[in-house]
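Following this line, the structures themselves.
Please treat every number below as a calculation from the coordinates, not as lab data. As the structure is a prediction and not an experimental result, all values here were calculated from the model. Cβ atoms are built from the backbone, for glycine too; each structure is taken alone.
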Structure 1
């Protein structure tokens with residue numbers, strides 16, 4: 001329940017008292033709502049809410065969670081995360097095995113005009129097409145987006161929207177940690193990032209959760225210049241935790257020209273293969 005306690009504390013600190021009808025003055029020293037205010041607005045006793053934030057309460061009911069989500073202004077992603085932390089999921093998600101089916105590799109190889117990746121819940125890139133390797137300037141097997149972002153790149157490197165990307169990545173890892181709390185490799189990655197990046201530590205402490213299915217991604221490629229791409233995430237319809245990610249350029253734009261130029265800079269064969277620890281499923 002410790003994760004639940006921390007999540008409640010961080011969400012409480014961000015609620016504007018005025019937004020929920022609580023008058024404030026210059027003497028108020030608390031950021032966000034007080035514990036007793038959350039309890040009153042949620043219809044639970046102060047003692048029970050305090051025990052929730054201290055990790056001492058039993059599993060809260062669905063009705064209590066609904067009330068807390070309303071008072072704390074949680075969106076759908078945050079509410080699902082709250083329920084998962086409170087143990088209200090039907091069953092704990094099994095840690096995916098990370099194996100890529102050969103049929104998926106064939107599909108990946110068919111994407112020729114846009115960088116395309118297969119990524120797992122840890123943000124390990126399990127396979128990528130030729131343009132993906134050229135975009136990142138490295139062999140795709142072994143690439144972890146979170147490690148690359150926080151420990152290898154800087155805000156003046158490949159990612160033009162580096163700060164926004166860090167928010168997305170930490171929010172994604174928070175969700176993954178809530179869904180797969182028994183994944184030792186994920187826990188090890190989070191520990192590595194916390195040890196190596198002060199920004200990661202600060203963002204992780206905020207306990208934000210995010211899910212992203214599409215959006216703009218901008219890169220500063222050292223060979224072809226700025227690339228303003230659109231990212232689409234396609235969650236695979238099984239319980240692998242994997243996504244197919246395609247980064248496309250709008251027709252007739254300089255970015256489309258940039259991708260065409262990028263495609264001429266590397267070898268002519270498509271490389272789409274899993275990492276050594278993601279062997280093709282039999």
Structure 2
């Protein structure tokens with residue numbers, strides 16, 4: 001990081017993990033941050049942002065792994081984190097790590113990698129290691145993208161390999177908890193089904209091709225033999241503690257393989273298979289060909 005003032009450096013030191021010192025010049029994928037706390041009047045107009053740009057702005061160049069903060073932009077922590085994730089995802093992925101829009105939930109000795117809609121996440125935020133979306137999964141461990149408030153809290157668990165991956169959905173035709181095969185987990189992850197909508201890889205704007213990320217997740221699940229589950233949050237009124245209890249019981253019980261309920265309504269209408277058709281329709285429109293192992 002290169003800056004003309006201490007405030008931006010301090011802001012970054014509060015969110016970035018410390019790493020061992022190394023020769024940056026020998027780094028194959030350096031990430032450079034430029035922070036200019038002082039900004040001249042008229043800069044916003046000159047780059048097409050209008051007068052509002054004079055207070056500060058964030059610019060990113062993903063191909064060059066470069067982030068530029070001007071003015072008071074460094075004080076926008078959420079914007080800075082979002083941009084850092086977008087820039088670093090390709091670098092992490094190129095080095096064999098999986099940048100995933102998940103959260104970490106610690107239950108006893110278990111670390112759960114959790115994919116869920118934002119409203120569900122906020123309801124059980126008190127049980128999560130960090131409110132920020134984003135973890136890095138490697139073949140050895142998992143950790144959040146950014147530092148948490150107190151790095152000593154649950155510190156031994158921050159680097160522990162996840163005991164399970166859980167995808168939260170909300171649909172009346174899906175059982176409360178089901179076990180997924182690696183191919184099913186990758187398929188459901190790619191679809192990113194959230195409250196009746198599809199959000200590929202549970203991410204609104206990933207920097208990596210969602211299909212490539214799903215393929216890499218499939219390989220990780222198979223190689224590391226990580227169990228995967230889909231949990232239905234439909235009908236859970238107080239999603240916080242009740243959902244956590246459901247997650248804990250899911251890991252401790254013999255959960256059946258994934259299936260959907262089938263309902264027969266009036267006029268002979270059969271429901272339950274509809275959700276499978278919706279998955280297939282969405283993914284077939286978005287991706288020309290899926291790996292054979294991907295399945296509903």
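Which structure, out of 1, 2, was distance in nm of label points 7 Å out along Cα→Cβ at positions 6 and 230 calculated from, if the result is 3.7?
Label of the originating structure: 1.
When helix-only ellipticity at 222 nm (-39500 (n - 2.57) for each DSSP H run of 4 or more, over all residues; to 500) is computed across structures 1, 2, the figure -12000 traces back to 1. Structures 1, 2 were shown, and mean projected area of the Cα convex hull in nm² at 17.5 was computed from 1. Here relative contact order in percent (Cα under 8 Å, 6 or more apart) is compared for structures 1, 2. The highest value is that of 1.
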